[in-house]
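Quick note: the coordinates plus some simple rules give every number you see, no bench work behind them. Predicted model, so just to flag it, every value in this text is computed and none were measured. Cβ atoms are built from the backbone, for glycine too; each structure is taken alone.
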Structure I
Amino acid sequence: MTRALLMSLLRILIAVVVCAGGGYWLLIKDMYYTPAGELRAGRDWPPSSVHIAVPWPQDGRISLIEGVTLALEELNASASPLAGRINVEFINEPIVDRDHGRIARRIAADDTVVAVIGHEQSEAAIASAVTYDGQGILYLSPKASLSRLTEHGFKYTFRLVPDDQEFARALANFSAKQGWQRIGVFYGRFEQGEALAGWFPIFGQRAGLTSVYFRSYLPARDYRRQDFRQELATMRTQATDAILLADQLPWAAKVLVDMQAMGFTQPVLAGDKLDSSDAWRLAGTAANNLYVASAVDPESTAAEFVAFRRRFFSRFRSNPGYGASQGYEAFNLFVKAAEKSRSVDPVAVATTLKTSEWQGLFGPFSFSEDGAIRGRRVIIKRMKDGTFTTVGSEEVTK
């Protein structure tokens, strides 16, 4: 047999193997393939038990943890088929963690976990979503506002607040209504600060505002030792009606303290990362005149929120803040979607979430195909003597 004939037969054999393998993959694999979510959750309804992980900082203050706790207690006292069947594992998440995906990998290693509610920082949420989506775990992100979280075509990831683009638009429109025409921008060099700072001048220009300056800084490891006064001295020579501080706590609190020491009296605009009682705890009176864009309205008159706020105060002797409200919303959203699906399989629950309208604490909302929330308004709140009060509301245009 000649070499040419042998090579010809070898090519034919390879083609047959490839075609046979492709045929198996396309026609036969579905007879045996089980989605990752179904492997975790099973097909039984109601399930014998459901495991939900809640990674969040445990610092002893009222937060998302109390919101989830109240929702779980109310579920267990109800006639729901899921009453007494959901096991919630609270995982202490460091406020600063260089390995953003570490906790997600630990959670995903437990094949009983079907859903996750948590990760306070957007960077951690995005890194974690990659792991959860690959492992077939439903992920409800209660506070991450980076649009990148829902721009990767993930199947199981849901963002429960508007993104930084919408927060920037709302702050620019609010500034225009207040007559604050000249705005300075000062931001921390982390992804969320850069996103808010980058979008604000675009919407500011559309609203007729002028960006007086655009400055940034690198956050130091120890925020208490970082001194902003030299940079602020340069900024003070340029007249502004308000300043956008696109930053996160605790660094933003130190900026506010140094601004007060330098004699700044202008209103300070910020995104939802400063919507926290920690702004007052860390900055004190320097946080007065702080205006934040947020998804939570503490003065909402919506019947659902008023009733929730009353029950929350009765349980914890404190009004619910941003995190607590979002934790309560996220947990109940999972329960409603699971009940409607008659399944806790992440595939079924995710599909139901994307194809239904939902009634939340602040009104109706829905999700786009990529898991981004639709229908939540952006609320503008002002800090005064340790309490946020609502001073504006903007429609989300996306």
Structure II
Amino acid sequence: MLAENEEPDTRMTLADRAKPYLDDLLAIRHDLHAHPELAFQETRTAGIVAQALRDYGVDEVHTGIGRTGVVGVVRGGSSNRAMALRADMDALPITETGTVPYRSRTEGRMHACGHDGHTTMLLGAARYLAEHRDFDGTVYLIFQPAEEAGGGGRVMIQDGLFERFDCQSVWGMHNLPGLPAGSIGTRSGPFLAATDSFSIAVRGVTGHPAMPHLTRDPVLSAAQIITALQTIVSRRADPVHAAVVTVAKVAAGDVIDVIPQAATLTGTCRTFTPQMRDMVEADLRRIAERTAKALGTTAETRYRRGYPACINSPAETQIAATAARAVVGEGGHIDDVAPLMGGEDFAYMLQARPGSFVALGNGLPGERGGTMLHAPDYDFNDAAIPYGVGYWTALVEAVLPKAI
């Protein structure tokens, strides 16, 4: 018997909610992994998702939202409250090197980020919720295309997602290698960074390298710009607010005996706050143009803003943490998990509605599931599926509790 005021241990109960469906879920996950589809091409995946939702008995299934997105609707009780759970469906243009029996059957495409697992876990939650309906309100199950490229979350919103499926909160999840399977990490505030890109075209005067005084060398200017750009983080950014400025590609010239006329630098900037984002863009333009000018060359900067920062709402993150602890226990919950400089287009949904995005442990380095995201030998850890399904269902019951 439980002692007075002692809470029951629900960890195994919640994690075991997927157990009756586990064989079916594994079959779905492995099939999706074997047939990866890129951004806005997820027609086969969307078809599988829509049919599974119908088979599970969800109340409504809507397709073609944001081109290839799917939304399922599950109702319980009589409340007009509503929440949305989101999973992504797309794969990456990477050739798989892993040797699992369900490896990609399409050369140059693979599920290298675990979206096959994300889709599978939300399907498992949909099945449980449709069968049990131990909540009071409406749950919208969002299966989103094009997270990796194309901003599918933004496209779904532009296609009327939240007008058609109005909700008070929206919730997301991503697997994270480096955290043990059976763990869930939560964080309030900025969790993933804004992901911007830039291109700097440096132009000079071409000529023979034996007579450099007759030229204006864009390669030398480009090198000086690369070095100077590092002062944005080291000397301009407040050290308590993280930022990254990376020049990832340098292109110039074709032969060794000609100083070229132009050089091009391309790279990425990552920030967590709008103020830092504005400062980084402004300083990058200023440094590139003035450094080039000082060396007798010119620089034209093109700066493209990508996904905004993924910022979790404090109140919703507290709810997410409570649901996580109910599934994985105190020892499995990682509170205030470290922020990541990676990006996520779930950020667009968090701009439209309050919510929280959590990290689901995929495995420690050297263990199954420990290979980093976007690696050609990555594979989603099937051992994480019960915890993902348990978290989703526990979260629904926490946000939309039945009246006592």
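Among the shown structures I, II, from which was the value -12500 of helix-only ellipticity at 222 nm (-39500 (n - 2.57) for each DSSP H run of 4 or more, over all residues; to 500) calculated? Please list the in-between numbers first.
On the way: I: -12500; II: -10500.
Of the structures listed, the value fits I.
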Can you rank I, II by mean count of other Cβ atoms within 10 Å over residues 314-321 and just name the one with the largest value?
II
Which of I, II yields 15.6 [Kirkwood radius over Cα pairs in Å, for residues 266-361 alone, calculated]:
I
Highest-scoring label, criterion being relative contact order in percent (Cα under 8 Å, 6 or more apart), among I, II
II
